[in-house]
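So, here come the structures, one by one.
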Structure 1
Amino acid sequence: MRTIREDAAAGVGAGVWRAPGRVNVIGEHTDYNDGFVLPIALPHAARATVRARQDGVLSLYSEQGQGPAVELDVRTLTPGGVDGWARYPAAVVWALREAGYPVGGADVHIDSDVPTGAGLSSSAAIECVVAAAFNDLHGLGLDRPELARLAQYAENAFVGVPCGIMDQMASVCARRGAALFLDTRDLSSRHVPFDIESAGLRLLVIDTRMKHDLADGEYAKLRAACARGCGLLGLPSLRDLDPRDLPAALARLPRDLVPLVRHVVSENTRVEQAVALLDAGEPRALGPVLTAGHLSLRDDYGVSCSATDLAVDAAVEAGALGARMTGGGFGGSVLALVDTGTALTVAGAVKRAFRRAGRRIPRIFAASASAGARRIT
């Protein structure tokens, strides 16, 4: 595939694009309930070298994959017909053609440093970088929210994961130094200052190395349960349940739905609290909001696990201002807000806790709010 990279870098109608992974500061599992979320884009990203070709062949190669390039005919792409990592870029090409855009084949060389299975949106990064590349190469004129919707549709309809749109919107719309305050109902958004480094803080990402996979069905079950709660309450979305009416609403629900509904409604409130604190220049006060979010994810929504709970507990005990899991749940990563001077102490304490528990040592790095998808050459 080296020739593809070299030819694309020099050829007509070719280039290199970049789309980042993301972490969600607060608002987990509210994106498919038309709620509010507050993600940032990571410095880690998927980079795609892409060159259009005229024979209808989609040639996909990943530096992180195993084996040769995957070659597909764009005219015969069908949902469920592609396995492994290649289903994500193939899904985007299929979605573009389904939407009526006359895109053809291409050589696509992907190199990503977004950890897979860590809840950091590695799949959305691949989808969004391919969507951005095809948009530019074919002059489609799609704006950023349209690119996000197309990438979401690709994952929903082709890959088969009923995800919300937060990951894709963060990947294409994020700005450096800001968090994206996103209303997932109408895709209205605002960039909120997130320059925590100047406040003497760091946001640590703790990859527990316990892989999660939204395609395993648990995510779909939660979404279906939330929809059932809406039906019983006569609401189009849990977003429409006023927090003041929550106690009365919970009294009308079967026992199994009570904690799920309580989490979604309270998480929307926590997003608004977080935004207000950032607008007021008080990022240190985010800590308790993060921890409260994790307790709700653990106790009410039931999507945490022993590894993410261990990381949160160890980080807070070592002096983190707050911590919570991020991503779809059942594994993945944890965010910890720490003072700059205690970052190494907290990281070391988390690693020791995992070692004592006989677990793989987590990967830990500091995350800064980065820019969204763009062409880089």
Structure 2
Amino acid sequence: MAGIYIHIPFCRKACHYCNFHFSTLLQNKNAVVQALLKEIEWQKEQLPGQSIHTVYFGGGTPSLLEARELDSILNTLHRHYAIAPDTEFTLEANPDDIDAEHLHNWSVMGINRLSLGVQSFRDQDLQWMNRAHNAGQALRSVELALSSGFSNLTIDLIYGTPGLSDEAWEANVNRAFELGVPHLSCYALTVEPRTALEQMIRKEQMADTDPEQQARQFLQLMDWTAAAGYEHYEISNFARPGWRSRHNSSYWQGIPYLGFGPGAHSFDGKRRRWNVANNALYVRSIEQGTIPFEEEELTPVNRFNEYVMTALRTLEGIDLEKLSRDFGEEALAHTLHEIKKHEDKGLIVSTERSIRLTREGKLYADGIAADLFRE
């Protein structure tokens, strides 16, 4: 089985913190979609004999697609790939795009999971982030999506922003609980290079993030979601039983996927490839009959390090049998040796079958993974 990721590189507005590839020049959208359709067709031999179990429209803002554009993409996928009957079709959407007509069209086309970029239910947070929607739209988008039959719904929330008190953070999370949202993706604000946020902080026009605040609010989040019955199944993801993201779970399990569109990534188990993150160059190359991408062959060490990094972030942790089977006894011995100092600090718990992060260990996930890497 395999997955498909489709990158829609357009947004109405540039959020201060975002470093994903996108453009606010919407007049180029049709040209990108036409090029995307060709790429989807040309890549059909990349997953021979494999059925597609997840399709994910990310961005950017996929909800900016017109109904005919989204329909043409979905029809092209069905024509050229073996789409399983129970495939999870996820569409990322902004609250300001949510209305009855859009929801009806998406449902009819086969979209069965929505990811709403809520980020916060507070106007002051949304204005600080430079989001295109307001708090009222955030609330109404969730209510309308759920009442329209999109029970498989996730929302994004951001914590650790300057000025976000613990009480305000709790109110945001509680609002999601009250609405009955079955899945949450929650991220600490990250100051990425070359973003508007990074520039404003550097010029002292905006306060920097506070690591202590972010750690505290992450610990609070873990306590609140556990009490509300959510599984903390990946560092940033929380789901009521049965509502995990199948697409993202496939990433963490190393399942192959194809990425289409400018800036999209693909993985076949041994190689990674990524399309050029430039809309004009992407369109021009496709028009000339070439898919503009780069790729790298992953060495056994690369694959080991990627497995450790992703698996350690999940609820199940590192599977020691899989690690031994896929990477050898030497890799297993290395891992068991390197975890000792983290076990002694109470950051890792290990059994005969797995290595998992403790509650406190999740605060240091990236650093612990780096300690386990091989060179």
Structure 3
Amino acid sequence: MRDARPIYLDCAATTATDPRVAEVVMRLFVEEFGNAGSRTHTYGAAAQGEVNIARQRIGVTLGVDPEEVIFTSGATESDNLAILGLAAFGTAEARRHIVSTAIEHKAVLEPLARLTDEGFEVTLVRPDRAGHVSADEVLAAVRRDTLLVSVMHANNETGALQPIAAIADGLAADGPFLHVDAAQTYGRETPALRHTRIDLVSISGHKVFGPKGVGALIVRRRGGRRLPLRPLMVGGGQERGLRPGTHPVPLIAGLGLAAELAETEREARARACARFRSAALDALAPLAPVIHGDHDRGVLPNILSVAIPGLDSEAVMVALKELVAVSNGSACTSARYEPSHVLAAMGLPEDEIDGTVRLSWSHTTPTVPWDKIVATLSDLRL
């Protein structure tokens, strides 16, 4: 019997936990519940073994040493650790300039704002009207005193892929640290994240069919040396001293398995998402939609940012609420709705910003009744 709820089209906000992952998580919550820090008995040893396996699984997907995988509560914490954790080093070395973009997630922009309050200078590169930033503009903004370059891999609202490989190629080997927020691309565009010039990578479990509340920061060594990060919290030696606290072993194991599955099934999942996107574009074509993100320069196959001329996003979401669950921006800012800073940075007109909705799906999303959606929106526009 079909689920009576609307079809879920908000996978950029969160994904369902893969049943295979959920089974492992529940087993470790209920049956093998040891503390990975307890080294005096088999329960603790078993828990530590699960953490080691997860670290190994994630390391393999990104081509890094397992010890370069630092577990966190999610990409937001990873972003904060990557940015704020370098501040003391930047101050000591008189490198108090940071380059980023105007379309970053708030998990990057708000730590940058805090550093600005503390005397750092931040240069935010703006995107073009399609939502893509220029690698040349990012590299041109780098100075001798630049500490960090932070550029997201794909925008969470438009799905527009950013030129992280070109940026990485253009940075000097001993130049600024490079951080990539990969919350939307890990498990989807993972090969690009293996670029060895990328120093820091933020990933999140619940965006890749893993559990909520867990993520990781990849901290690549330079020349065999650890990066000069300082922890945001203190109180224990876990995660190489960068993230104290008892390991959430079930969540970490779940992330590790989700990572392995995403890599094994990556191409098949991408093909399914691409077919869905093509069907969506074909179905919506009679409405003359405005699509954000340039396909030729790269967009994620599972995100569609679209404005229907003449319609407000709130009206669209209300009209479609019995059919599909969609959003009009980042889930992390929806509690205090305000116009999208991403679309505003793209220089779009106000009516287009107000009319934009985001549809995002996965390889498991069922067939959508596009005919009913188009009919509903056509009637709404009359």
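Any read-out appearing in this document is the output of simple, stated calculations on the displayed coordinates, not a laboratory observation. These numbers were taken from a predicted model, which means no experiment stands behind them. Cβ atoms are built from the backbone, for glycine too; each structure is taken alone.
Once Rg/Rh (Cα atoms, Kirkwood Rh), for residues 239-310 alone is evaluated on every structure in 1, 2, 3, the highest one turns out to be 3. Structures 1, 2, 3 were shown, and distance in nm of label points 7 Å out along Cα→Cβ at positions 31 and 135 at 4.2 was computed from 2. Computing Kirkwood radius over Cα pairs in Å, for residues 231-278 alone across structures 1, 2, 3 gives 13.4 for structure 3.
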